[in-house]
Structure P
Amino acid sequence: MKNFITALFLLIAWVVASMPAGAQDLRPAFLLTAAQHRDSQDLSGQWTYSKDLYRTGLTDINGWVAKSRMQRYRDIDVAAQEARSGSDFFEFDLDRGPLINVPGAWNAADATLRYYDGLMWFQRKFKSRPLQGSRAFLRFEAVNYRAYVYLNGKEIGKHEGGFTPFVLEVTDALRAGDNRLTVGVDSTHDAQSIPTFITDWDLYGGITRPVRLIITPATFIDDATLSLQKNGRISGEVRLQGPQAARQRVSVKIGALATAAAVTDGAGRAVFDIKVPAALERWTPEKPSLYDVQFSAAGDALRDRIGFRTIAVQGNQILLNGKPIFLRGISLHEEEFGPNPARNMTEPASRALLHQIKYGLHGNYVRLSHYPHSEVTLRLADEIGLLVWSEIPVYWTVDWENPAVLRKALVMQAEAVYRDRNRASVILWSVGNETPVSEPRTRFHSAMADNVRALDPTRLISAALLVERRTVDGNEVMAIQDPLVDKLDVLAVNTYAGWYGNDTLNALPGLRWQVPGNRPLILSEFGADALAGYRDDGNKKFTEEYQAEYYRKTLAMADKIPTVRGMSPWILKDFRSPRREHPVFQNGWNRKGLLSETGVPKQAFGVLADYYRSK
């Protein structure tokens, strides 16, 4: 009987996961939009930690429940218990564990953790005031990769996915006074994770973005969004959570330009349709106008900074506010400048990177690779005027035929969309990067494209595709032979001719391209490695001279492709990658950056900057 029930459960789970994207409710239980403007307590700072490579804090041998002496999440003063006589003993004590800074990756915290990949336990003690009828939530901006959350010894929830936020209600578990928050973080990836265990970037396990304790009224504004539509009106919605969410009057104020009101339905949802004020300034990279927007309902208020613009495709043009635009960009990994990055994207760290794009390269666009980047980065892109490509880490390959893996991808996608719908800078949702063509893979990506279009029809859809070389009339041609193009608004290709393969640099400008003439094309990646300071007049690979000449020849090639409407070369700065182990030139770094890991410009930085200035 037990085996039958288990088999039935697995069958039901498979059927549910296989349902079309539109049939699933992918909205997270709680969003807490614009959480940084809420009444909150930042739990950043020093936490204690304990390694758990054999996962003894979660399970014992044969999958049994972990022994109590190993359960690191217990709400217990181990030192006090040990001071008493008795038969109990413990094989953990997070109160006396070593210290680590949160947010940040453990790989950068200690040399012995550089390549640690597994389960780690974190603990933070904090004080809280009495709730007095309010509600309490923990909001994690990102934990890489799986999170197991306990408050005062009680399991609160779990989350999978290393780059999107999640919210857990802790109203019943929170104590007035002292509290003990314990988080198990498992950085392990496998064939069913997204991404899998093979990537070209660093592990970066840990609580990599801020954690906040957020206090709300019993009924509160959980989500609020506004956007400029192609019909010339501003539309949006507000969702309330709580016992008094239904039939509440909701008001919205857009700076000093406009106000509107609506009433929530039985589910706590209110919709807005507002005539665009005559004085509204459209958001552009040249003038990134943002408005203070305030939503009010049921005694709660929520504020955000929102820009208004439209993005569309017409033929092979990309139109921003109805006008053609060329995307002068670069790709970027989430890594701060420095010899030992910890993926701790503070505002100064993120601003330093984005300013190099905006003012050093004369750019108006950034491809945030290969996963949703921090909220800090997206809000700064809004502020300084950089258009954004945002991506889900369906990268190289995943288990294409596993419906549970597809479900994970759709959930991650929804979490990213719901987080960033109010960011004017985000214009492109990418559904993947460099995935080899097959029928299962194309079905997977098609489901992602359909899903994101249903979630957010106001933005464009793309994917970084592989280019195929073939012979046409005796000539070698670069072609896009991918059935996924039918699902995309903007085509994008990664090309490394002149670095990988046998092409000489002089051959690049003459390469012929065969691409659809009625679709805009972005060169989503191209690049060559160079070690900063390594010079040689003979144009050897890994020299600055070779990288600079590679850029000159590749840009000359791009100028001959009539539908190119933007580019994001690979990449702004050198970044950590355990794949790259040449003992002279790499030593664990991918050297395709135009800047070194510490921000030293290479010759190619100036080549691209001059090209963009001419655009």
Structure Q
Amino acid sequence: MKLKPTLIAAAISALVISGCDRSAPNAAEQSASATAAESVATQDGAGKVNQEAVKQVNQMFEDFFQEHLARSPEYKTFLGQKEDYDKWDDLSPEFVRETLEIDKRQLAELNKIDPSTLDEATQLSLRLAKRNWQQDIDGYKWRNHGYPVNQMYATHTSAASLLISQHRIDDVSDAEAYIARLKAMTKYFSQVENKLKANAAAGTIVPKFVFPYVISDSQNLISGAPFDGEKDSPLFADFKGKVEKLEITDQQKKALIDKASTALTESAGPAYEKLISYLQELEKKSTTDDGAWKLADGDDFYKFRLGVYTTTDMTADEIHQTGLKEVARIHDEMREIMRKVKFEGNLQEFFEFMRTDKQFYYPTSEEGKAEYLEKASAIIDTMKGRLDELFITKPKAELDVRAVEAFREKSAGKAFYQRPAPDGSRPGIYYANLYNMEDMPSYQMEALAYHEGIPGHHMQLSIAQELQDIPKFRKYGGYTAYTEGWGLYSEMVPKELGFYEDPYSDFGRLAMELWRAGRLVVDTGLHAKKWTREQAIDYLVENTPNPKGDVTKAIERYIVMPGQATAYKIGMLKIVELREKAKVELGDKFDVRGFHDTILANGSVPLDVLEELVNEWVISVKAQS
């Protein structure tokens, strides 16, 4: 799915581009783009590549990207830009409708282009652009089917995360912009509330279990000074810490901190309190029905979501059956490890051993958390030293390992990755959630670090945005099946280099893969087969070694993000299938480094397009030999 700025900014809770012309095209410029499209369509009827046409079409992609970027102050900040640094995105229904009309106009211009005049790279970009724009247009129908406030991503927590993680304060004007954003939370959160009301009117209210999480997160952000107590609240502590590093007088620093304190107590604090009050009222209307089936036209909505996330036309039942088959296969491999470590008992008893034996868990203390982060960093550093065996192209961006911030750790997921800023001002970040160390067993550390860091998301996402020859909508957009499929595939690859020497760690790798296979079963169970939350929890508790707290948090995630959890295993299965097919076709000419470059060199693409690219690489290798 193409993630335009407005969509990313609404979706990232630090989940999650260079400084060029940031102004929206005016009417004359838009007319010029349309004229260029018509010109391109009529050039060189012989079907030969027309370099002027290629240039015009790529400029059109840039213009379209910039038009959407100009409408999203939050995405500009995410990309390291400082224009509209004092503003939030517009969440109004009028703005969403306006975005739809822009998409329709841009798609109409794309449809005028004759692809036969373009080189292969631009043909692919055109094909993806048309596909993505059409999907966004089709998705407008479901604009009131989502949960804009939930425990995984929510505007009120993503706003705080943006300020803390992405809003740099390099000078006084940056500090003033931060303060302006605090003041603007009043209007911003009113739009969030209006969106929740519109969704509720359409029959879309997040399930009851979500409310304690999101209310608690909001209360955490307005606990502490300047609201109450002695310890600074998260936003106040962040602002003060950043301002203290400025090379200005103490008097100037105090003036800025005083202004931030006032903005927090008079604007941001009341905005959070008002949102909390509304959420408490909305909670009374919520139910314990969990699946997408409960929504208006829920089956069609879920079908759409599966198509977006898997980039396939697989049905819910096909995905469910695939999950059951994969769960059975992985269970058999786990039994082999049981025999290797001489465990006496059945698989479920082994799961219980892995859940409860203290040797697999760091203590829930500051020392235990620090040790976890140190070990995770060491795992990534070791893998860095072996990358030449797997890759030709490697990312320039650095990678940090950090704990999820305290204000959101209770509700956030187990681990996630945030892209680096393209200008190098912010590294890629692998976030590990250390709220409850019993949910972070040591035997899963390797697989988790490989998935979120290297060779996983950091390799794929950093390389994508460092590519020089693709349009920005491809550099910074993405398809979940590709991205998460690569992440899961990246857990497997290190085993082929001799990693996972400890059989328990290898069990952890299998446990992570089993987790994704189980997702195929429970996601479709919840949203298509009307499983209850408890049924889904029971399935994962019985079939995986993960502790119940981990399972419960995961099932609650799948409930509020219908279809997303299916992308991982579907994407990985396709990458593995393509690799095995290429091995058979090429024999001793197969080079895993060339295969990996083929996967990563075009940025994120749908799985059917990925298959075409790999097939073309196989043909080219054959031709060279």
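Laboratory data are not the source of any read-out in this text; all were calculated from the coordinates shown. Fair warning: this is a prediction, and the values are worked out from it, not measured in the lab. Cβ atoms are built from the backbone, for glycine too; each structure is taken alone.
Tabulated data for the structure shown
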item	result
Origin of the derived value 25.3, 88 (Rg and Dmax of the Cα atoms in Å; candidates P, Q)	P
Structure (P, Q) behind the derived value -5500 of helix-only ellipticity at 222 nm (-39500 (n - 2.57) for each DSSP H run of 4 or more, over all residues; to 500)	P
For volume of the Cα convex hull per residue in Å³, for residues 382-573 alone computed as 141, the structure of P, Q it came from	P
Structures P, Q, by mean count of other Cβ atoms within 10 Å over residues 62-69: label with the highest value	Q
